[in-house]
Structure P
Amino acid sequence: MSAREQWGSRHGFLLATIGAAVGLGNIWRFSYVAGENGGAVFLFIYLACILLIGLPLVIAELSLGRRAQGDAVAAFELADNGGPWRHLGWVGVIGSVIILSYYAVIAGWALKYFTGAATGTLWTAAATGYGAYFKTFIADRGEPIGWQAAMLAAAMFTVAGGVRSGIERVNRALMPMLVAIIIALAAYAISLPNSGAGLSFLFAPDWSVLAKPTVYIAALGQAFFSLGIGMAVFVTYGSYMPRTFSLPTSAAAIAFGDSLFAIIAGIAIFPAVFSFGVDPTAGPELAFITLPQVFLSMPGGKMFGFVFFLLLSAAAFTSMVALLEVPVSVIAHRLKLRRWSASAIVGAVVFAAGVPSAMSFGVLSHIQIGRHGILDGIDAGVSNLLLPICGVLVALFVGWRLKQAVSLHEADLAGSRLGLVWLWLLRIIVPVAILAILLQSASTL
């Protein structure tokens, strides 16, 4: 068997893994979920979830992947050696396919808006109102599917190029650009009149919000969705990780970079929202209905809007690449296929699975999943149920099923007090916290 491809450098690895985490979850989803859940208190709980739940799980997933030097399924098969836990890898792979199926649809919306901002057609739509513009677009029979296909095709092309020549090279180019853009947008937003109200919303807590159980559910779901835990992404990316890379340091850099990006995105969005008297609880429509109207009212707003939707599209793309790599790695290994063939097969399956989500606001709008339409129902089920359950299983597997010495060695934490803290977080705190929030979530359904 040929040696498994590895990352070209630690810098490239970190850019790729942070790029996998940074996506729609940090910009589009974080902004509206924070807005709906009280701003500052939500941010506080979200960061606590990242530190106490997210970071330990990132270390666990990376260690499993690096130990196996194989795909996500092989990682659990090797670690469990024929036991029932060996199937856990498939749960993550299937989860990544489900997420990518509707994620590509939303990414297509971002690309549509970026193209419109670049050509000017987005700004001429103000005459009819952005609510009508957005709803007409997503209800169209074919257009959302076309934009979904465009984003998916770009991700397939990148993944087919391999780890170094495709994934690492693209992230080396895009991630520095994304960082520069989000910092520039935040700096401009702070300069707007009444921007202080937006900063207060994001950083000055209203502690009464702590009494609302839904805030904890939303924060946990956002932490999982934003970081990409439970999707087998870090297991897969960890499998390309050389032993020379410090695993705890790398995991901390990923969690810190992802969280910082989300906070800076909030600084870029909420001051602008408050500056122009817009409701921060506008929900998922914040990026596609509320913000374009805000951009038109701002000095230099068209350029701001162009850059914002470039950021949104590029961030979505880097996460799509990571999600697609998970099943492609498995299929290429299991069926002995070239990357191009595996990418084409997985891409076709993901595209077909995502068509109902693309049409869920139009001809399929009558179909409901619980109280939601198709896309929103899948998103709620994945973020608030599937990913947390996967997180519990990974925590229990690494914390209890593997021998303690193996877990600590593979995580580069042997002989360290921090290693024992990490292990007991996985054994007790992570599963108990997630299950408590899941039970609370079920009671509110």
Structure Q
Amino acid sequence: MHRLKTLDNGLRIMTHPMAGMESVAIGVWVRVGGRYEDPKNSGISHILEHLLFKGTTERDTMTIKQEIEGRGGSFNGFTSEEHTCYLVKVLGKDVSLGLDILSDMVQNPRLEESEILKEKEVIVEEIKMYRDIPAHYVHEILAEEMWPNQPLGMPLAGTEETVKSVAKNDIVNYKNMFYNPKNIFVVGSGNIDEDALTSLAKKYLSDAKAGQISKFSKANISQDAPRVNLYAKKTEQTHLAIGFHAVDRFHPDKHVMSVMNIVLGANMSSRLFHIVRDEMALCYEISSSVRRYEDCGALVISAGVDDKKLIKSLEVILKELARFSKEPISEGELRRAKEYYKGQLLFALEDTMSHMLWLGEKVVSGEKDLTSKPILEKVEAVTVEDIMRVANNVFKDNSMSLAVIGPKLDEKLIKEALHI
């Protein structure tokens, strides 16, 4: 049983001891990300994440790297729509050092003007790099269509314009607003016990002053017609992404969504992979995925196809989606999907870092199922009828958005394929 411990200043700690492990994965999670931004400061969460690796008042950036890597450890960070995470993986004997450095980074970053200017240039190049990768960029375009004029529809890295315009004062104020103990969670998994991690968190983070709990505006998912965004670009392949609004991370149907997604396109034995790739040879890569946020979600299908095969690919994909709404999946498909879900989850939870990331996201988001058993029981309870019911709720024409990047895009033919 996991127990959530809370310090006097509001900081929370959770530990998952794993017997027989040499390593410890520690994450310092901050409840802030792209959803807390606006059109003027878009990308500021990501900028701040980069800057925390550029040195603290006590350590320069090279010292941080050497202290972790010189002990055989690794460290990293990432920014998502709702969270930012700073993480290390070290041997059990070095856990104090790991949390010391993470705490120092989160509480005492230098944020020097010269480093800010340099890192902004690095991020601008990162933005350009991903824009040159159509398989990535098509998802940014899709998000703009699914959540127009709101934070979920903005790129996590921001735009060249917003990144260049963010000033040091903006970054300092943003950090002071959100990086306070009530928004910070420390999660550890591996060769460490609960008392040890709590003691270390008190040592390194108890002096931080409490602030306000961060909040974001609820997403607007209202949509009364399909949306299409076509981005003409000279590419070797045409890349498409189809999105449907779906349930949030707390909805009772989230496990039904996961099982349905596996049957649809989550692995090589899925329907889309088998039919669109193996049988019809319309693409090399096709997949589907589920995205969950605190108040909304999405099911996304993406593929890279020859530009001459775009229309046919769209027609076949939509035909398969319609089958979910009209025909029950077989008991064999349901059983294989459940076993795949179970296996993938249990495999991931054997690794200290994967377990920390899985647990940390749940804790920071406020989910209640923090062990695999209740989740596996809910997955096992999913029925064929549940899949059809959820498919009918999700795969609706007026809930669909399409983004396409390619060299020859005929808007009329594409809309005809979508029946709009």
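The value -22000 for helix-only ellipticity at 222 nm (-39500 (n - 2.57) for each DSSP H run of 4 or more, over all residues; to 500) was derived from one model only; which of P, Q is it? List each step's numbers first, then the result.
Details: P: -22000; Q: -13000.
Answer by label: P.
Which one of P, Q has semi-axes √(5λ) of the Cα gyration tensor in Å, as calculated from the coordinates, equal to 34, 25, 21? Spell out each step's value before the answer.
Details: P: 34, 25, 21; Q: 38, 27, 19.
Computed on structure P.
Out of P, Q, which has the highest value for relative contact order in percent (Cα under 8 Å, 6 or more apart)? Let's see the in-between values first.
Details: P: 34; Q: 23.
Greatest value across P, Q: structure P.
Which structure, out of P, Q, was mean count of other Cβ atoms within 10 Å over residues 241-248 derived from, given a value of 14.9?
Values: P: 14.9; Q: 21.6.
Computing mean count of other Cβ atoms within 10 Å over residues 241-248 on every structure in P, Q gives 14.9 only for P.
Say we calculate distance in nm of label points 7 Å out along Cα→Cβ at positions 97 and 353 for every structure; which of P, Q gives the highest result? If you can, show how the numbers build up before the last one.
Working: P: 0.5; Q: 1.8.
Top value of distance in nm of label points 7 Å out along Cα→Cβ at positions 97 and 353, among P, Q, belongs to structure Q.
Each reported figure results from applying straightforward, stated rules to the coordinates on display, with no laboratory input. Worth saying up front: this structure is predicted, and the values here are computed from it rather than measured. Cβ atoms are built from the backbone, for glycine too; each structure is taken alone.
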